[in-house]
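S.K.: Pasting the structures here.
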Structure 1
Amino acid sequence: MKVELIWFDSMGAKSSCIFIETPDVRILVDPGASGMQPSYPLPDLLKRYYNLKAHKEIEKAGRKADITIITHYHYDHHTLPSSRMLDADALYRKKKILVKNPNMYINSSQWERARFFFNEMLEKYGKKELDKSLADPGNMSFPDPMEELPLASKKDYGDYNARKKELIEKGRKWFRKLCDMWISNPWVPEIKLQDVEVEFADGKTFKFNDTIVRFTNPLFHGVEFDRVGWVIAFTVEYGGEKVLFSSDLQGPEIEDYAAWIIDENPDFLILDGPPTYLFGYMLNRINLNRAVENLCWIISETKTPTIIYDHHLLRDAKYRERVSKVYDVAKREDKYVLTAAEFLGEEPMIIKAIKWKENEEELEEYIKMAQKEMESFIRKTKQK
């Protein structure tokens with residue numbers, strides 16, 4: 001198997017896009033990118049530049065792919081067919097597209113975004129309107145997600161136990177409201193057209209000759225009942241090798257997800273880190289410690305020699321300091337925990353950005369270069 005790291009946060013734009021190739025199939029994963037947050041220490045022009053550059057690299061990879069995978073409907077993980085940042089045909093036309101089910105285990109924001117996506121797919125490739133394709137969900141019931149998390153359910157938080165119990169109960173109420181939304185609204189169908197095929201991947205296994213792609217059921221995007229929603233993760237197996245793409249588990253923060261990764265025991269692991277740039281706001285010390293301890297557990301208990309540790313984590317200049325134990329354990333176990341940029345032989349952009357703040361002349365030169373490239377892209381786009 002060959003794995004290419006197409007774009008990640010450590011390269012200057014929010015993304016975790018990869019390309020996997022076996023002799024049987026070529027797979028593009030999570031083809032989306034977004035500009036960095038206002039607090040990220042780069043000038044706005046460079047944020048736009050790296051966002052544009054990410055999209056162009058994703059487009060280039062898409063042209064080689066047979067399969068496109070979308071693990072959830074955040075815009076740093078998928079691109080709408082109407083996008084002006086790239087030629088969406090490179091991602092979707094003549095492809096089999098495996099996506100997270102847009103009808104259940106999805107929050108209200110991604111519910112709407114998924115419908116934008118499917119509506120544009122139908123309009124562009126089928127000349128149809130989504131409203132005319134929606135279906136009745138029928139009778140459905142959804143079990144308590146905590147039943148699937150025995151390790152997290154039994155975890156002792158000490159003085160935090162009462163607060164954790166309160167948060168879980170609030171999460172259950174939120175979940176039940178979402179269940180009402182899922183069963184009281186029409187559902188988006190899978191799509192099979194001449195130029196595009198979209199299939200829901202949750203919990204399914206796909207076989208492409210000797211290559212097996214196995215998806216999880218929906219997993220929380222972060223902690224239990226995280227309001228950000230759910231994602232699907234997957235493994236690809238070929239020739240006795242296994243690659244695991246965790247999507248946005250944020251650490252993982254949940255112990256049962258760490259246990260799943262350990263059980264899979266991949267040869268190569270792509271894992272997003274906790275969003276430490278939100279520490280003290282949307283990430284507390286308890287859950288940061290969980291994410292760190294869970295990755296240390298994974299490092300110690302798997303054969304995995306290399307872990308790509310990127311995405312949310314690389315939006316914070318203090319990322320290494322905040323998860324320092326991870327790097328200590330990796331060193332002890334003789335494992336590599338690397339950002340995508342480091343894996344590619346580059347310095348993470350967050351580190352470059354801080355250095356540029358201290359060297360205005362070098363920063364100005366880089367801004368001029370970026371501006372020229374962006375102007376060239378705009379001219380070519382207008383010509384098209």
Structure 2
Amino acid sequence: MAFTAKDVQILREKTGVGMMDCKKALVETDGDMDKAIDILREKGLASAAKKASRVAAEGIVAAYSDANAGALVEINCETDFVAKGEPFVNLAKKVVETVVATKPADVEALLATKAVNSDKTVEEEVQEVFLALRENMKVRRFALVEGHVATYIHAGGTVGVMVNFDTDDATAAKPEFDAMGKNVAMQVAAMNPEYLSKDNISTDELAKMKSITIDSALNKPDSLPVPILKGIIEEAINDKKWSDEDISVYQGLDDKQRKNFTNFISKEAYAILAEIAISHKAEISENKIFVGLVQGRIAKQIKEICLAEQTFVRSDLFDGSVDGYIKSVAKELGADLKITSFVRFEKGEGIEKKEDNFAAEIASMI
């Protein structure tokens with residue numbers, strides 16, 4: 001069967017594959033369009049297998065939601081250039097919409113699912129884009145939440161956030177809810193909280209946080225309450241744990257200089273103070289002043305790592321915590337409204353990227 005340049009162009013439009021590859025496929029199949037498509041797909045699969053070991057740490061995070069559910073999907077490729085291209089962006093959009101429509105159990109089930117508005121599976125859709133772009137690419141992960149959600153995509157897919165709210169359908173349909181949801185999702189994107197609220201931190205995690213805070217304070221003696229600091233300095237001097245030179249230097253300081261004594265004593269003397277503080281850990285940990293210091297530092301950490309307790313970044317809209325902002329919007333709408341969960345995906349997080357050494361590469365080629 002003969003074929004024309006127009007047939008080559010049609011095959012290219014159907015597959016996205018280069019003109020020369022399309023021409024070779026038509027030659028091999030004697031102009032049979034369907035067989036040519038099969039051959040290109042088979043070659044593409046073989047090529048994809050060869051490229052599967054190449055690091056795919058670029059890509060995008062895509063989001064989609066309807067009135068009943070929302071989803072985030074991360075799809076990876078090898079280069080930022082491909083990630084920003086229309087074929088890859090459209091693929092991500094199709095995949096995330098498929099997640100919401102079909103609610104697959106995991107990535108494996110998603111790949112085997114028919115994509116929305118397509119007669120191909122998600123895996124076949126990915127393969128089609130691969131045939132056109134020739135980069136290792138994969139659907140890495142997705143998150144699906146049923147209910148009322150707000151989503152936000154930052155910097156063209158670098159970070160994606162989805163926040164789930166417990167409220168009624170009427171409230172969720174209001175523009176004020178959409179605006180509030182986006183603001184909270186932007187907060188998650190910017191501040192990257194670890195927990196929803198302090199109530200979500202387990203007893204064991206709080207105990208670990210307290211232990212780390214205590215050890216951190218003892219290892220930085222100049223941050224200790226003044227009465228405790230004076231006690232360990234006196235021990236260092238009276239028990240001759242400091243060198244004669246450090247003792248002499250410290251004793252020669254006036255009251256103002258002693259407030260910044262670390263600028264005058266040696267590093268060895270400072271380390272000795274930390275050793276003394278740690279040796280009295282049990283005793284110092286019971287000191288009321290020190291207990292207050294530790295509680296204050298833990299409260300500050302909780303304010304940083306828990307979304308509800310974080311300071312709301314849009315201070316132009318509300319001056320207070322994120323939880324306070326949500327309550328203020330709920331009061332304005334006359335509705336019950338609260339966050340139940342959030343998900344934050346950052347493109348490529350946890351993937352070890354290859355560091356290119358171009359000088360070494362050129363030298364090896366020479």
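S.K.: For Cα extents along the principal axes in Å, for residues 147-290 alone, the calculated result is 55, 42, 29, so let me know which of 1, 2 that is.
M.R.: For Cα extents along the principal axes in Å, for residues 147-290 alone, the value 55, 42, 29 is produced by structure 1.
S.K.: Matching task: -12000 is the computed value of helix-only ellipticity at 222 nm (-39500 (n - 2.57) for each DSSP H run of 4 or more, over all residues; to 500). Pick the structure from 1, 2.
M.R.: Of the options listed, only 1 reproduces it.
S.K.: Suppose you compute distance in nm of label points 7 Å out along Cα→Cβ at positions 155 and 243 for every structure in 1, 2: which one lands on 4.7?
M.R.: Comparing all candidates, it corresponds to 2.
S.K.: For volume of the Cα convex hull per residue in Å³, for residues 19-66 alone, which of the structures 1, 2 scores highest?
M.R.: Top value of volume of the Cα convex hull per residue in Å³, for residues 19-66 alone, among 1, 2, belongs to structure 2.
S.K.: 102, 71, 35 is what came out when Cα extents along the principal axes in Å was calculated for one structure; which of 1, 2 is it?
M.R.: 2
S.K.: For mean count of other Cβ atoms within 10 Å over residues 139-146, find whichever of 1, 2 sits highest and give me its label.
M.R.: Result for mean count of other Cβ atoms within 10 Å over residues 139-146 over 1, 2: largest is 2.
None of the figures in this text is laboratory data; all of them are computed from the coordinates on show. Everything numeric here is computed off the predicted structure, so don't read it as measured data. Cβ atoms are built from the backbone, for glycine too; each structure is taken alone.
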